[in-house]
Structure formats: C-alpha cells, structure tokens
Structure I
Amino acid sequence: MAETKVDPANDAIGTGRRKTSVARVRVRPGSGRILINRRPLEEFFCNDKDRNDVLAPLVATEKQSSVDVVINVGGGGITGQAGACKLGIARALKKYDETTEQALREGHLLTRDGRMKERKKYGLRGARRGTQFSKR
C-alpha cells in the first residue's frame, strides 16, 4: 500500500505517484523549506495551482513552518509531478506524525489518483478515435 518508512537520519519517507510521475519525498524537522529537484518550490512550479497542490498536505496539517521537505520527482508533466509530490508529502507526513492522518484523510490527500492515459488500440487512430470514413 503506502510505501513509507523512516530512514536512519530520522527522515520520514513517502512515495507519491500520479499519471507517469513518481516523487520520492523526505520530511524532516525544520523551518518550512521545500526543495524539489534541488530547486525551491517557487522556482520549480511556476503555476499557483500546482504550488497549492504541493502545499495542500502541509496546510491541512498546519506543518508548513515546522518541517523541511526534500523531493526528488521525475516523469510525466508538471501537473502530474505536482500531484505525485502532494501524495508523497501526505504519506511522509503520516509517517512523521501519526496524529496528522485524520486531517489528511478528511482532505482526501492519502488517496492515489488512479487516472492514467488510455492505451491505443489496433485498428484505431488513438485510444478511441477511428479512421476517417471515405465514401469514394
């Protein structure tokens, strides 16, 4: 289920996935710094929607100023990476502090979004689109 554990440096570890993106998240006591692929949150995610998505678990648990978050994310696009970061942070926070689980569950932050791209079928131009009909 949730791939979370605590490593020897007392970092809570969580893995988040969304579409084809995978985020490996570490949560440790700190002052509220968030690094994504060694870059600050504001530099990595330019869109406010994606930034708010990543911050949602921290805001729901009111931990944004008491923990540092280090994320390594890859694959997919920007929105998928933001969703993967959100799930990874939520899972790591649950491991970091068991009392946050209720708030995370109420915000539906521990649920993996299972929507994936539908595969292309043979005989069609895409997943569902057929070929153009020609009368002559």
Structure II
Amino acid sequence: MKKQTVITTDAPGEASSIALLLENYYFKGIHDGDLIALQQVYFPGALVFGDVKGVPYFKTLDQYFEGVRNRKSPKETGTAFKGEIIAIDIVNSIAVAEVMVKMYDFHYHEYLSFHNMEGQWKIVNKMLTDITI
C-alpha cells in the first residue's frame, strides 16, 4: 500500500521549507556523498538509530558522516537512487518528516525529527529501518 504525501502543520510555509531542505540537501547529500550538503541540514549533536537488514544500528552524527565519507556514493557508482517525502508534520518549533530512501539494495523507511532553531530547521534525530518491498 503506497502512502500519499500528507502535510499536517500549523505553519504551511514551514512545511515547504522542510521539503526544500530534504530535496536540496538531505537527498542530494546522500545521493552525491556530499558531506557539506548534509552538514547544512543536521544539528551537530544529532543521533541515528534503527536497524539495517535486521541488525540494530546506532551512530553519532560523526560516525554517520564517516560512513558517508568512506563509501562510494550512488552518484559515483551510477546506482539507482530515489528519495521520497511521505509526510511532514509540524507543531510550533518541532517537526517530523517521514521519508523513503532507495539506494543500493536498501529501501529505508525513515523518520527525521526536526527542530527550528533561530529560524533554521535542523535534523536532530534520524530513525531508520530497512524494509522489504
């Protein structure tokens, strides 16, 4: 069952801001292996939790960036990549974006927690799981 993109918010323009961050920095950074783009969207103390192929996954942001730095990106390998926004939910200065990322042999279902700090949305937590499609 495919979900439709749903945006629930008390600030419609803010959802557009988060969507642009996801498209222009988050998905692009993952696809290209561009750490500068990823650093634009992540809060420095962000943590990454989840499971990959059933194995628990936990990384600090530095560890996550190190993995991105040391892998060949989908762009470099010519591998198919797709980033899709499923939903964005905003209440005041907090938000959650539900996204899907397909890369290599993985189909990641992710929840990205955002916080608006000094007028800028930043990912403060990433949760992911690799699903079978």
Structure III
Amino acid sequence: MNVADLNYRIVTSRSGGPGGQNVNKVETRVTIEVDVDALPLDDAQKARVRERLAGRINREGVLRVTSQAERSQLANRDRALARMEELLRDALEPEKPRRKTRPSRASKQARLEAKKHRSKTKRLRTTVD
C-alpha cells in the first residue's frame, strides 16, 4: 500500500526532549491520522487492519502514527508516513498457516529428565522425620 493513495490528516505539535530553544518555539512533532473506513481496501482487509492495529486505532476508527525523533517537522513527517506505510503493509500481509508438529523422542526424554531432576531437588529440601 502506497501512502500517496491514502486520505490522511497531518497534525503538528510541540515536541519534548532535547533541542534547546527550538523545542519551545517550533512544532516539530508530527501525528498522521487515517480513517480506517476511508482506506481503499475491501471489508476483509479493513477488518484485518482493525484487528492487527487495534492498539493504535481510537474509538472513532482513526489510525494514528506519531514521530518526534527528528528536529525538523519535514523529517518527522517523512518518518511518520514511512511508519504508517510499514504498519499497513504488515497488517495486510496474510498469516502463514501453522503446520502441526509433534515433539521428538529426545525432547520428550529431556522434559521428563528435567521433571525428575526438579522433583528430586524439591524432595531433598523437605525435613526428615
């Protein structure tokens, strides 16, 4: 998914952290907001985005990404757009189906040995009558 296809809103605010007087005067933090319902995706893809990015989507259905790492607003905007694109690309990537596996004989044996060792350690801690 290309960010150029999205209908997004950019909000700027003052950033915290080091930067001297620049921090107090210039709004360098950039927040990009995208309405998930307005994304050019089908319903199944929108549902997948909502599910995978649930922690970043508010009650109104707006996906929000913020960047304040750079000292310039332009650099933060580029970073936030790249992060938004990366998040959406990862969310839309289909999951690999899980392949069932069985524990090997050696792993079963190692597990049982570890249990026996742990049991012996605890048994030795008890008081003798």
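Throughout, read-outs are computed from the coordinates displayed, never taken from laboratory work. Please read these numbers as outputs of a predicted model, since none were measured by experiment. Cβ atoms are built from the backbone, for glycine too; each structure is taken alone.
To which of I, II, III does the computed value 1.7 (distance in nm of label points 7 Å out along Cα→Cβ at positions 80 and 104) belong? Don't jump to the answer; show the numbers that get you there.
Numbers: I: 2.4; II: 1.7; III: 5.0.
Answer by label: II.
Out of I, II, III, which structure matches 15.1 when Kirkwood radius over Cα pairs in Å is calculated?
II
Can you rank I, II, III by relative contact order in percent (Cα under 8 Å, 6 or more apart) and just name the one with the largest value?
Details: I: 30; II: 27; III: 23.
Evaluating relative contact order in percent (Cα under 8 Å, 6 or more apart) on every structure, the highest lands on I.
Work out the source of 65 here, i.e. which of I, II, III gives that when percent of Cα pairs over 11 Å apart, for residues 72-111 alone is computed.
The read-out comes from structure II.
Out of I, II, III, choose the structure whose coordinates give helix-only ellipticity at 222 nm (-39500 (n - 2.57) for each DSSP H run of 4 or more, over all residues; to 500) equal to -9500 when calculated. Show your work: numbers first, answer last.
Working: I: -9500; II: -7000; III: -14000.
Derived from I, not from the others.
Given a value of 2.0 for distance in nm of label points 7 Å out along Cα→Cβ at positions 40 and 88, calculated from one of I, II, III, which structure does it belong to?
The read-out comes from structure I.
For structures I, II, III, which has the highest computed value of distance in nm of label points 7 Å out along Cα→Cβ at positions 16 and 120? Kindly include the intermediate steps, with their values, before the conclusion.
Values: I: 3.1; II: 2.2; III: 5.4.
Evaluating distance in nm of label points 7 Å out along Cα→Cβ at positions 16 and 120 on every structure, the highest lands on III.
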